[in-house]
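Novice: Down below are the structures I want you to see.
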Structure P
Amino acid sequence: MKPALKPAAFFLLLLLLHCGYTGDPLPPALMIPQPVRDLEGHQQGDSFVLRFSVPDRTTEDLPLKAPPEIELRAAPNPEGGFDMQRWLEASVRLEGAEVREGRAEVRAPVAAWIGREMVFAVRAIGPKRRASEWSNLLVIRVVPPPQPPRNVRAEGAPRGVRVVWEGGGGRWRVFRLRGQERMLAAEVEGHEWLDEEAQYGNAYEYAVQQVVETGAAPALSELSAVARIEYEDRFPPAPPSGLRAIAGPGAVELSWERNTEPDWKAYQVWRAENGGGLVRLGEPQAASVFSDTTAVSGRRYRYAVSAIDEKGNESRPCEPVEIVAP
């Protein structure tokens, strides 16, 4: 007769018999992509431009080894209130998604839907042909294609670069261009805009786009032709103001208010005698006073002053004053 196992030995034997147990088998992963939550877009010219992030993980938070298939659909907003099933039955599938760095962009023509309110949605289909939920709904009211402005010009002005254009429309976006990059500089009403950030000695490029308000997402034209400019300082200071002439001991004394332009440099005094034309009197000077000791006593003179900047740009002479020399 074999001796009975002691209790401690019995439990040790059970532990050894079950040490390789790994639990019940897990069901296979469904590999359903996570839903898209950031579908956005607008009408640009004669096309829709739609963008969204492409899911790279599943609803089980597993990585997708390859980008999922994209199903993007569009249909007019059903009459009588939105119904997902009716919208889906009437929808068409939009192809041609371009994916870069996890973002997809799709362009589709608007011609068939001008005047309609369109609803868009997208979903991703995983490797086992299981689809995600539909994304957020994007609603766009379609208008006749906005036209880009014509005759866009960039002109130098004393306070910056003035961009002007022609075309029907009441709202516009102005872009500064640098190579392939574009930066929205302003959104304005009217047909001109002044770039007060422009600096002398630099080259600038601009393009303009028409904006048509349609509700949630405005319709945009394509960009206009590019306007280029080498912005150079060709603008004189303002003529001096407040010129006064008084008779002094053996001289005509002139004084005027100082210019405030940051690039102002000097003044030029002008004189005319007995109804003749103005001629330069002396050399340019920084002071805002001048003593004419060459004036002949008893003769009538007209005096004026012009302002000169650091680039040599000179204003026209100010309004002359007359005086009889003492």
Structure Q
Amino acid sequence: MNILVTAIGSFSADCVINTLKKSGHVVIGCDIYPSEWHAVSKDCDCVYQVPLAIQKSEYIDNLITICKKHNVEMIFPLTDLEIDVLNINRKIFENNDIMLCIQSSGCLEIARNKYKMYCLFKDDSVVNVPRTVRSCDLSDNFPLPAIAKPVNGRSSEGLKRINSSEELVELKKNDNYIIQKLLDGNVFTVDYVRDALTGYDFAIPREELLRTKNGAGTTVRIVNNDTLREISSYIGKKIGVNGCINMEFICCANTYYLIDINPRFSAGVAFSNFVGYDMVTAHLNCFINTGRLPVPINYREQLICKRYKEEQL
């Protein structure tokens, strides 16, 4: 198949592109930066520079032009912002027989809105979520310190720690924020894939020991954690996941709290592929109606570090 992979400068791109290539697919890449700025460009069959996704019309027009030129059948977007833009332009791609390998609009409505996610699970008997209030509804006695986030934030952008009542007052002026009770604990993420056709799913949890400021794990401990797997499976069914996503939790006082749902490959999806489960192919299969996920695997708990190296293009 001919597949367009966007944002090839993102953390997940190397794993996604090379997995698709090894399976015999033609991979067209695109990014807002020149191809020579990304080492993974050499692994693509062709690479294009495109406008920012926030330039919605220009961005969509560029993708359609690329898809027509290379007979692209499917698009794998790798960032939340691109998914947001593609989601509201689904009809354009449907009319051009191009499949967007993204979650349904209903699923994205929950995953891309932290307050709606909180409202869905705040009284749930399976999923715990930290107390969350919209900035416009803030009271002066919200317990501090707290964490403030954009309602539809991504990759920890705009994340703020609120330590004083003065900061609370200032936050009320921004109606695009939520504030959450600050939880002290270890961060766990789960790479999760579900085939909506059959209901089959699989999850690989990991504890993130070292992370970048944008929330990308660089040193992780792959864990066998049935509790996280069961919670993730419950969430996946409840919001109608089809394909691969990532969920983030904080473990506080032996309780796991859902803090985010990323409706895309995680920055660390290569960790899951490394231990033997092909999340990329699993995601693809969920959209080509094979009704087939890779067979679940048994894996050992292990420590994995991401390594970087210099490479000349």
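Novice: Using mean count of other Cβ atoms within 10 Å over residues 245-252 as the calculated read-out, with 14.8 as its value, let me know the right label among P, Q. Walk me through the numbers on the way to the answer.
Specialist: On the way: P: 14.8; Q: 21.5.
It must be structure P, since only it matches.
Novice: Let me ask something else about it. A value of 21, 27, 20, 16, 10, 3, 2, 0 was derived for P(r) over Cα pairs in 20 Å bins from 0, in percent; which structure in P, Q was it taken from?
Specialist: It was calculated from structure P.
Novice: Quick check on the output: -1500 is helix-only ellipticity at 222 nm (-39500 (n - 2.57) for each DSSP H run of 4 or more, over all residues; to 500), derived from one of P, Q. Which one produced it?
Specialist: P
Novice: Let me ask another. Match the computed value 6.7 of distance in nm of label points 7 Å out along Cα→Cβ at positions 61 and 261 to one of the structures P, Q, and report its label.
Specialist: Of the structures listed, the value fits P.
Novice: Tell me which structure, out of P, Q, gives 17 once relative contact order in percent (Cα under 8 Å, 6 or more apart) is calculated.
Specialist: Checking each candidate, the match is Q.
Where a number appears in this text, it was derived from the coordinates with a stated rule and is not lab data. Because the structure is predicted, anything quoted here is derived from the model rather than measured. Cβ atoms are built from the backbone, for glycine too; each structure is taken alone.
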